[in-house]
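Readers should treat all values here as calculations from the given coordinates under stated rules, not as data from a laboratory. Note that the structure is predicted; figures quoted are calculated from it, not measured. Cβ atoms are built from the backbone, for glycine too; each structure is taken alone.
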Structure I
Amino acid sequence: MILRNIIVKTFIPKKDKIERRWWLVNAEGKILGRLATEVAILLRGKKKPQFVDFLDSGDFVIVINAEKINVTGKKEEEKVYYSHSLYPGGLKKETLKELLEKKPEEVIRRAVWGMIPKNKLGRAVYKKLKVYRGPQHPHEAQKPQEYQF
């Protein structure tokens with residue numbers, strides 16, 4: 001039996017060679033969970049051919065009209081966000097409806113955070129997410145492209 005030396009090379013992109021784009025996502029009329037999955041995929045760069053799970057190859061994402069997001073079912077009344085101050089009796093509860101009235105940007109941020117890795121790479125990816133309540137944003141200089149899904 002003759003064994004041949006077969007060398008298989010896996011392509012790994014260099015950090016400085018990764019091309020990053022800016023995407024503009026309009027959240028008006030979109031369902032929260034479906035929007036969050038698409039945004040998480042864009043942030044991680046999973047639709048790119050050079051995607052590797054250990055490098056940040058994703059794009060920047062700008063989400064506008066966060067206040068006009070939709071949810072299905074009874075989630076507005078039943079979904080509860082918890083936070084704790086680490087002091088006795090410091091548990092705070094907030095329903096989705098209350099959070100949408102006060103900070104609709106935070107609702108989208110929390111939904112996307114739940115869909116990316118909880119490590120150093122995930123924190124780097126999360127910093128590329130920009131969420132705004134209305135249709136205006138300060139990133140016109142980057143020339144973001146409208147993302148349709």
Structure II
Amino acid sequence: MKTYTAREGDIQRRWLLVDAEGKTLGRLATQVAMALRGKLKPIYTPHLDTGDFVIVINAEKVRLTGTKPEKKQYFRHSMYPGGVSWTRLTEMLAKHPERVVEKAVKGMVPRNRLGRAMVKKLKVYAGPQHPHAAQRPEVWAIEA
């Protein structure tokens with residue numbers, strides 16, 4: 001019996017719509033990362049991008065557990081001396097709730113060229129509206 005390997009022509013991408021309202025951030029991010037990688041499909045191939053497009057709406061209503069709202073911080077550096085910048089999770093949720101979900105998912109995909117291509121298929125929106133109605137996304141109810 002031969003091992004099946006997907007080819008570029010075999011890949012059929014779907015558009016999935018996820019509502020993040022009331023979902024735990026980490027559990028939502030793992031499910032979304034698996035869909036972006038294509039691990040939910042039987043044709044998953046590690047060296048190819050077989051994943052689907054994922055639209056996440058209501059990112060501002062994502063749920064956080066424990067002491068993460070007070071203690072979790074995001075690190076940035078401008079590459080200049082003294083250019084360190086720390087941003088609290090509560091500040092990031094207030095100003096840019098999309099980035100919180102994007103960073104959580106980005107940390108769960110491979111850190112290479114293939115992972116960067118996978119993250120480009122993620123679309124995150126703070127509110128319930130999104131501009132992808134023409135793609136007819138399927139509503140994906142995940143248990144997170």
Structure III
Amino acid sequence: MNKTFVTKESDIQREWVVVDAAGQNLGHMATKVAAILRGKHKPIFTPSLDTGDFVIVVNAEKITVTGRKLDEKFYYTVSMYPGGIRATSLRTQLANHPDRVIKHAVWGMLPHNRLGKAMLKKLKVYAGSEHPHKAQKPRAV
């Protein structure tokens with residue numbers, strides 16, 4: 001008689017993964033990163049547990065987008081005051097805060113609950129090619 005395997009917290013082993021965003025499409029790269037953060041690449045994947053790995057994204061400022069998204073895609077913030085909505089284009093956001101663009105794209109592909117917030121904390125995004133996580137010996141994807 002075979003027993004069903006149930007993943008426990010003690011079975012989870014996390015690795016560090018480096019993703020180079022230079023020249024990659026924003027949506028395709030965010031999909032890959034979200035799958036690694038969730039742990040869907042592992043055979044012990046369980047939807048209700050955080051089985052994913054840590055992800056380091058470098059060269060965030062060098063991502064590409066198709067079409068006219070640089071000028072037509074906007075990020076909105078609201079101050080909760082009348083007339084307090086602000087829109088920032090993708091071009092401006094990439095110039096000022098390229099890490100926020102990738103975090104926003106990946107967050108849209110994760111569960112929007114406590115589990116998703118815990119997964120997003122394992123994402124480290126850097127605008128340049130250097131990162132301070134060399135001691136964790138990350139593997140490249």
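Name the one structure among I, II, III that distance in nm of label points 7 Å out along Cα→Cβ at positions 76 and 108 of 1.9 was derived from. Walk me through the intermediate numbers first.
Details: I: 1.9; II: 2.4; III: 1.3.
The read-out was computed on structure I.
Using the calculated result 3.5 for distance in nm of label points 7 Å out along Cα→Cβ at positions 44 and 60, pick out the matching structure from I, II, III. Mind showing how you got there, number by number?
Details: I: 2.3; II: 3.5; III: 2.9.
So the calculation was done on II.
Supply the structure label, taken from I, II, III, corresponding to Cα Rg over 2.2 N^0.38 Å with the calculated value 1.20.
On the way: I: 1.31; II: 1.15; III: 1.20.
Answer by label: III.
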